[in-house]
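Some structures to go through are shown next.
Derivation of every value follows stated rules applied to the coordinates shown; laboratory data play no part. Here the structure is a predicted model, which means the values were calculated and not measured. Cβ atoms are built from the backbone, for glycine too; each structure is taken alone.
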Structure I
Amino acid sequence: MLKRRGFTFVEMLAVLTLIALVAGVAAGLIGSNLGGAKTRAAVRDLTAALRQTRGLAIVNGEERGLEVDVDARTYQVPGKAPVQLPEELSMKLLTAATEQTGDSKGVIRFFPDGSSSGGRITLRRDDHEWRVEIAWLTGEVRIEEDR
């Protein structure tokens, strides 16, 4: 009787199917983590832009405002180009009525003493929500995250 060595076609097909399944799951996990990282970076960048605007107001001794366009999902630091948020993020703006410059536009204003007009910018992706809170009295900018 002859002994055969090697794998049958069915065994090879089963192994290749398992490898394809594992690769598909891994790619999905990596892709979702990259999207989450991109979103978190956008939230941190918005927070940094608000803090930069506050710093400009204090250093220059004059009012400065960060402009927000909810429909276009953009924000703009004074003297800089507008920044576009990722498509998967939705945006809401809460600011004083006097700071609303249109139906979907408004300004978060900072004053030379560090205070601000106050407000909140809410960013949402799927079931995650980030609220960037701007305190009116101190001008402090902080992020609150809901999962």
Structure II
Amino acid sequence: MAKKRSKNLGDAEIKQIAEILDGWTGKLTWELLIDAIELRMFNRYTRQSLFKHERIRHAFELRKNELPEEGEGIRRVESPQLQMALDRIARLETENRRLESENNRLLEQFARWAYNAHIRGLDKDFLNQPLPAVNRGQTK
């Protein structure tokens, strides 16, 4: 029986994979990430399909660089409620750093686009024109 192809990666799936990376602890490899994605999302993707998406690749690299070195422990406390809160804070701080990094990359891209538009003589009014309406009528 042929293996079923996994669902294409859309914005929602990419966001979910980035969130998996935000909460990642321990050793991080592409294969371990693929296994974690399969457990959580019930789809198995290849390293190549994940790597081709810039947001995933960037989130992976950022998280890999932030993970503590071997022997450096994550702070542990006796109280389960306090430990849950510390884990959540750590995940949210990681997510915040990732989102700041994504935002900076988008601002750089916007500056590049604005410069290129200026070079070609495109003014702000031209660039701010609304998109054409989508015709969702029935085909004949």
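Here are a few things to note about the model shown:
- At a computed 23 (relative contact order in percent (Cα under 8 Å, 6 or more apart)), which of I, II: II
- Winner on distance in nm of label points 7 Å out along Cα→Cβ at positions 23 and 63 once structures I, II are ranked, highest first: I
- For 0.50 (FRET efficiency 1/(1 + (r/R0)^6) of positions 55 and 87 (r between Cβ atoms, R0 = 30 Å, to 0.05), calculated) the corresponding structure among I, II: I
- Comparison of I, II by distance in nm of label points 7 Å out along Cα→Cβ at positions 47 and 95 - largest value held by: II
- Percent of Cα pairs over 28 Å apart derived as 37 - corresponding label from I, II: I
- Per Rg/Rh (Cα atoms, Kirkwood Rh), for residues 39-126 alone, the highest-valued of structures I, II: II
- With helix-only ellipticity at 222 nm (-39500 (n - 2.57) for each DSSP H run of 4 or more, over all residues; to 500) derived as -13500, matching label from I, II: I
- Read-out FRET efficiency 1/(1 + (r/R0)^6) of positions 79 and 119 (r between Cβ atoms, R0 = 35 Å, to 0.05), computed value 0.05, structure in I, II: II
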